[in-house]
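Next up: the structures, one after another.
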Structure P
C-alpha cells in the first residue's frame with residue numbers, strides 16, 4: 001500500500017538524516033498541527049481562534065516548552081502569498097520568532113504547505129519587511145522545513161514517528177498540486193458561504209477512518225508509534241490499542257487541540273474560551289485525555 005511505503009520512507013529518511021529528538025527527563029514539548037493560518041479574511045478558518053492560539057503559545061513559551069508544528073501551519077493552498085499570512089497574524093509570528101531564536105521551534109510541512117519542501121520557495125520564511133522600521137527583519141533565517149522526525153525515549157528506547165499525516169493520501173500527497181488549485185479557485189469561495197470540501201479528510205468521516213486504519217496497521221507491523229495531524233480528529237490511544245496519536249487542529253469552532261509531552265508522558269489538551277463565575281470570558285486549558293507514558297506506546 002502507498003501509505004505503508006510513504007511512512008517507511010519518512011521513518012528511514014529521518015533516521016538517515018539524523019533527524020532524531022532524544023526525550024529525557026527534562027523534555028517539554030507541545031505539538032500542534034493544522035493551524036491553517038490565513039489572511040484574516042472571511043475564508044480564514046483560523047482567524048476566530050488566533051487569540052486562543054497566541055495565549056497558548058505564550059503559556060508554553062514561559063514554561064520552557066519546545067514547539068513542534070506538524071504541518072499545515074500556514075494555509076498556502078487558499079492563499080498563494082505567505083507574506084499576506086504573516087502580516088495578518090503578525091502577533092503569532094512574533095511569538096514563533098522567539099521560540100525559533102531559542103532553538104525551540106520545529107516546522108514541518110503538510111499537504112497545505114507542501115510548497116515549502118522546495119528550499120527555493122522558503123525564502124519568505126527567512127525574513128519580513130517591518131513597516132514600522134521600514135527595513136527587512138529576520139523571521140526564521142535558515143529554517144529547516146522537514147517532512148518527518150523521530151522522537152526517541154532515552155530510557156525505554158521507544159520511538160515515535162512525527163509526520164503531518166497526509167502520506168499515502170492520493171489527493172493530498174501524490175496529486176496535491178491539483179487539489180491545491182481546486183481549493184484556491186473554488187473551495188476558498190465556498191468557505192465564505194459556509195460550504196466545506198467533501199474530499200477533505202477532516203470533513204469526510206469515511207476517508208478519515210480509512211487513513212487512521214492504514215496508519216494503525218503500519219504501527220502494528222513496525223512497532224513504532226505515530227504522532228500526526230491531518231484528519232483534524234484529536235486522539236490519544238487506549239491501553240492495548242495501536243499507538244496512533246493525533247493533535248487534532250486549531251480551526252475547531254470552539255477552540256484548539258494539541259498534544260503535550262512532559263515527564264515522558266503525553267497529554268491531549270484543549271484550549272477554549274469560557275465564562276467564569278463573574279461572567280467574564282477567560283481562555284482555559286483542559287486536559288482531555290492522559291497521561292500516556294512513553295514506555296507504554
Structure Q
C-alpha cells in the first residue's frame with residue numbers, strides 16, 4: 001500500500017504496524033526493508049496522488065505538501081530523522097533517515113536498554129487539486145514507536161471519506177426527513193465507510209423500523225403485537241413489488257440481536273439491508289416525482305382549458 005491507498009481507502013484510526021527492530025538475543029537488529037515499506041506507506045517520496053475531487057466531480061491528480069511534526073532535521077535541513085535510541089557514550093543516538101530508511105549516529109544492533117520505549121511523530125498532508133488549486137483536502141497521520149514496533153494511524157481527514165467517495169445524501173432527503181431518519185442514513189454510510197460495520201448495520205435497522213412504523217401510522221393499521229414480523233406482514237403492500245418477496249427473509253436478519261452479531265456478520269447483513277432500503281427509497285422518490293409531474297400537468301391543462309373557453 002501507498003499514500004494514495006491510505007487517503008482513498010483507509011478508515012480513520014485504522015492502524016498498520018511495521019516491525020523495524022527485531023529482538024535477537026539481547027539486542028535489536030534493524031530491518032531496513034520494513035522501514036522502506038513504512039515510508040512508502042506514508043508517502044514520504046510521493047508528490048502526487050490521484051483521487052476524486054468532490055468539487056470538480058472528477059478524478060484528478062492532487063499535489064501533496066507535507067508538514068513534519070516531531071522529527072529531527074539535520075543542520076542543513078536537507079532531510080528529517082526519527083530519533084529511535086538514547087545517546088551512546090561515544091556517539092549520538094540512532095536516527096532513521098525518513099527519505100531512504102538508513103540509520104545515522106549510533107548503529108545497530110542496539111542493546112535493549114538503548115532503544116526508545118516510546119516515541120511519536122505526526123505528518124500533515126495538504127492535497128491540492130491540479131485542476132483547481134482552490135480545491136484542497138487535508139489528512140493527518142501519526143507514527144508511534146513502541147520499542148521495535150512502529151504503528152501508523154490515520155487520525156484526521158477533511159473532507160470525510162463520504163465526501164471523497166461522492167456519497168449522495170440529498171436525493172432521498174425528503175423521504176428520510178419525513179420519517180426522521182436522514183441523520184441515521186448519513187451515519188450508516190459514514191460508519192460503513194469507516195469500517196464500523198456493527199454501527200452501520202444498527203443505523204440501517206433503525207431506518208427500516210422507522211419506515212415500517214410510518215407505513216403503519218399512515219394507513220391507520222392496528223397490530224396484534226409489536227413484533228417486526230407482524231409489522232412487515234401488515235405493510236408489505238407499501239413496498240416496491242421487486243422487494244416484497246424479500247421481506248420475509250429480511251425478518252430473520254432483523255430479529256437477531258445487535259449484540260449477537262460480529263463485524264463480519266454486520267458487514268454482510270448491512271449490504272442486504274442497504275439494498276432493500278435504497279430500492280424502497282428510490283420507489284418512494286419516483287412515486288413522489290410522478291405525483292409532482294401529474295399535479296403540474298393537471299394545473300397546466302386546467303389553465304389551457306380556461307383560456308380556450
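Nothing in this text is a laboratory measurement; each read-out follows from the coordinates by a stated rule. Please read all numbers here as calculations on a predicted model, not as lab measurements. Cβ atoms are built from the backbone, for glycine too; each structure is taken alone.
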Label whose coordinates, when distance in nm of label points 7 Å out along Cα→Cβ at positions 141 and 213 is calculated, return 4.3 (choices P, Q): Q
Per relative contact order in percent (Cα under 8 Å, 6 or more apart), the highest-valued of structures P, Q: P
Structure from which -8000 was derived, helix-only ellipticity at 222 nm (-39500 (n - 2.57) for each DSSP H run of 4 or more, over all residues; to 500), options P, Q: P
Structure from which 18.4, 57 was derived, Rg and Dmax of the Cα atoms in Å, options P, Q: P
